[in-house]
Structure 1
C-alpha cells in the first residue's frame, strides 16, 4: 500500500465512521441477497439486533484508523479468527465479503468515492483479509493436530438432558462416530449448528462448555431465550429446548480465547451474570480436578432463587471444598426462601464482598451481558485491580473493548 493510499483511507474514515450503520446495512443487504446461502453461516439473531453489523463496522474502521501500524490489532484479530475457525469460515468467503464491502463503501461515500479511493480501500481490505486468512490457516492446522479434534462440523448425539432451573437445560453431547473428542481449556466454547424450522435455515450459536473435560462427552447448559418471527433472537435456544434424548446436533471443535490459564496457581475470582455462569462451572470443575486447588471466590447475579441454575450442586460443592467461597445476588428475594450464607439482594455489587475478592495475585474472570461486564470491570478498577488480571467474555459478537 502506498503512502497516498494510506492518506486516502485516513481521509475517508470520518465519513464512514459517521455512516457506520448505513455502511453495514448496505453491506449485509447486498451480500445476503447475492449469497443467501451465507444465512446458514451468519447468526441471524445478531443480524436482527444489529450486533453483528456493529462488530463489522468497528473492525473495519479500527483497521483503517491503524493503517500505519495494523500490528496493534493482532490480539483483536485473533479473537475474531478464533470465532471464524469455530464457524468453519474459508478463504474464498473473504472475497465475497470484500466485493460487497467495497461496493457498500462506494454507496456511503457517494460522489466523493473516486476510483483512487475505492482502489485504496480494496488494497486495505485484502491486506486485512490476508492477515486473517493466515491467522486462521495456522488455527486450522493447530486444531487438526490435537488428539480427538476436527475441523468443520461433526455430528453429536444428545444422550442426556437435565433441567437445571426453570429456564436452563444441560445437554450431554456424545460423538455419533464413537471416536475420541478434543480436550479444551476451562472457559472455552463449542459452536452448535441446528436447523431452525421457523427460519428454514441452519443456524450456528456458540455455547460455553459447562463442565470440566470428560473424554466421553461435552456438556453445554442453555438458557431458553425468547424469540419470534421475524426476530430470530432466541430461536436456536428454543430449538434446542425442544430436542429429545437421541436427537443429533452438529458441533465444531472447542475454541475461544476466554479461559482459565492452563498452569495458573493464582486465586480465581469468578464474576457471572445470568447464564454467564456456564464457563465458570467449567473453571470450577477443572480447579477441583487440579491438585493445586486454587482459592476460588464465585460472585454470581441472578434474577431469583428459582432461576439459579446448578444452585443445589453448588451448595454441595461448597460443603465439600474448603477453597471455595460464593456470593449470590438475587434481584428478587422472597421471605419464605432459605438461601443460606452470602446471599444478598439486588444487582451484583463487588464492593459488598470486596474483603473476599481482594486476593493477592488473583485472576478475575467476568462473563455476562455487555452492561454487566462493563459495570463489573469498572468496579474492579475502582478496587485497584490491575486490568492485566481481568479477563472477560461478552455474549455474541465482540463489541466492547475494555483492555
Structure 2
C-alpha cells in the first residue's frame, strides 16, 4: 500500500492499471471534480513506465485533450508532428513501390492530424500531473480480486490490503484479469500476425512523413520521430516474426532493409525489438455492477489504422465526463444507470473501428491478385477525391467529431 493510504480505505474511484489510459482517466477525474478521491494501483515499480523507449501516435483530438489537462506543454518538445502520409501496396520482391495514396497531415488551421510521442515522456508527465492533482499512486501492487456490494466494491490487493471504492475501473490491458473477474466475456480472433516494434536511425531526414507499406504478410509502418529516427510497427506472420526478433543483427538488418528501402539512406535499428500478437478482441460489455472497462481491457484492435491508443483516450474522456457530471449532481457514479451512459457513448464507436480495422486487415494482408486490383483501384480513386480524403483525415484526427468535451479541447 502507498504511504498515504491505509488498508481498508474508502475512496470514490479506484483505477487498476497505471498506463496512459489509466493515468489519463485519473487525471481527468481529479481535475474535473477535485473532491473525488481517486487512486491508481499498478503492478510495475514506481517510474517504470517513464523508462519505456517506444513511441505512440497521438491523434489531434487526443492532443487537444492532453493540452486541456496541462500535459501537452511538457511533452511537446519531445514530440514529432506527422506532416504527410503515403500509402503503397506492393510485394516484397517488387523493385518499385508505387504510391497509391497521399495525405496532407493537417486539419483545422494547419494543425497536424497526429503526433508521435515518446511513451516514457507521456507516462512520466501524466504520473507527475496526477501526483500534483492529488491522485493516490500505488505502485508495485495490483487488484487480485474484488467483491461487489450494493453501494461499493471492495478490492483485494495482491499485497493483502483492501480498498473500498464506489467505482472500480479496469485499465489493466488486453488480458484484463478484472474483466474476467467481472464475468465480462469477449469476442475476437487472432490474425496469425505479430507486430514487431523497434526504432530505426537513418541518414536522411523524414520531414515528418509517415509511410504505410501494405505487404502480403501485413502492413509495415514507418512513423517519424524527432531527428533522423523513425518508429516501426512491422506486422509479420507470427512464426516469422518470432524468428526475426530472435535473429542475429546481420539477419535482422537484411530483412529490415528489404522492407524499409533506401530512400532515407543507410538505416540502423537502434532500439530493442519486441513482438506482440495481433488480434481483434472486443468486450461484450464495457460495464458491470460498479465496474467500467477502459483501454485495451475493453478493446484490442489491429494497429493497421494506428487508433488503439486513441480509442483508449476516448474511453478516458468519456468515462471521466460521465462520472464528473454525476458527482456534480450528487449522484453515485458507480451505479449501472450512470455507467450505461458511458457504455452507450463508447460501444458503437469501438465496434465500428473494430469492423473497419478487421476489414482493412483482411483486404490488404494477402497476395490475392483480384483483391490487389480492387484495393489499388480504390486507393487511386480516393487519392483523386479531395473531399473524401478530407473525411479520412477528419476521422483519423477525430477533430470535429461529436464526443466528450476533453477531446474538443474543453474542460469538463
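FYI, it's all coordinate maths here, none of it is from the lab. Everything numeric in this text was worked out from a predicted model, so none of it was measured. Cβ atoms are built from the backbone, for glycine too; each structure is taken alone.
One of 1, 2 was used to compute helix-only ellipticity at 222 nm (-39500 (n - 2.57) for each DSSP H run of 4 or more, over all residues; to 500), and the result was -13000. Which label is that? Considering all the candidates, the number was obtained from 1. A value of 15 for relative contact order in percent (Cα under 8 Å, 6 or more apart), calculated from one of 1, 2, originates in structure 1. When FRET efficiency 1/(1 + (r/R0)^6) of positions 79 and 167 (r between Cβ atoms, R0 = 30 Å, to 0.05) is computed across structures 1, 2, the figure 0.40 traces back to 2. When volume of the Cα convex hull per residue in Å³, for residues 87-222 alone is computed for each of 1, 2, the one that comes out at 165 is 1. If Kirkwood radius over Cα pairs in Å computes to 22.0, which of 1, 2 did it come from? Going label by label, the one that fits is 2.
Out of 1, 2, choose the structure whose coordinates give volume of the Cα convex hull per residue in Å³, for residues 23-62 alone equal to 60 when calculated. Working through the options, I get structure 1.
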